[in-house]
Structure I
Amino acid sequence: MKEKTFNRLIYSMMILGLIMMLTGIGLATFTNIASGGGFMLLALLIAIGMLLLAPSKIYLTFQMMRKNDEKCKKVAQENRSD
């Protein structure tokens, strides 16, 4: 899988996780579904959202650090040649 395609997949996982978390929190806050036995549904929505959100943020942070490293090395090489 190409890096660009993988990054899109990671971004979509992050957005899906955020939507699931916000949906669970919104349902818990603005409805009384938690009192009628829907507590497990709310907990599942929020937990899966968090599981999708955390690794994607870590991966994207590592990608940004790697690109910044490459950029700094390129600038350092240009400064040496001057």
Structure II
Amino acid sequence: MNKKSEKMEDCPKFEKCSAPLCPLAKETEGMLWFADEEICTEKTNTVIARQKTIKAKTPKKERENVCYMVKNNHIYKFKNKDDD
């Protein structure tokens, strides 16, 4: 199966996956992710690679407080949970 025709449901980990950002999703623009959330382990792309870097560099105690947003196939810090 070529990459362009793959769907989220085609992923072997689809049924048990809890990653909020899927590289097979049709649209990820504007989706949010916290550094304490799961990251896809089956596929990779620019966003998944950036998530892994962010998670590795963010201290564990701070991961649940920082929100990131996908924009133009990149991931950017959006806000802290406490910044309401």
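State the single structure among I, II that was used to calculate helix-only ellipticity at 222 nm (-39500 (n - 2.57) for each DSSP H run of 4 or more, over all residues; to 500), giving -31500.
Source structure for this number: I.
I, II: which one has relative contact order in percent (Cα under 8 Å, 6 or more apart), as calculated, at 26? If you can, show how the numbers build up before the last one.
On the way: I: 36; II: 26.
Corresponding structure: II.
By the measure distance in nm of label points 7 Å out along Cα→Cβ at positions 39 and 71, tell me the structure among I, II with the highest figure.
I
Thinking only about FRET efficiency 1/(1 + (r/R0)^6) of positions 7 and 63 (r between Cβ atoms, R0 = 25 Å, to 0.05), which of I, II has the largest value?
Comparing I, II by FRET efficiency 1/(1 + (r/R0)^6) of positions 7 and 63 (r between Cβ atoms, R0 = 25 Å, to 0.05), the maximum is at I.
When you work out mean count of other Cβ atoms within 10 Å over residues 15-22 for each of the structures I, II, which one comes out largest?
Structure I comes out on top.
One of I, II was used to calculate Cα extents along the principal axes in Å, giving 71, 25, 14; which?
Among I, II, the structure yielding 71, 25, 14 for Cα extents along the principal axes in Å is I.
Computed from the coordinates by the stated procedures, all read-outs in this text should not be read as laboratory data. Bear in mind the structure is a predicted one, so any value in this text is a computation, not a measurement. Cβ atoms are built from the backbone, for glycine too; each structure is taken alone.
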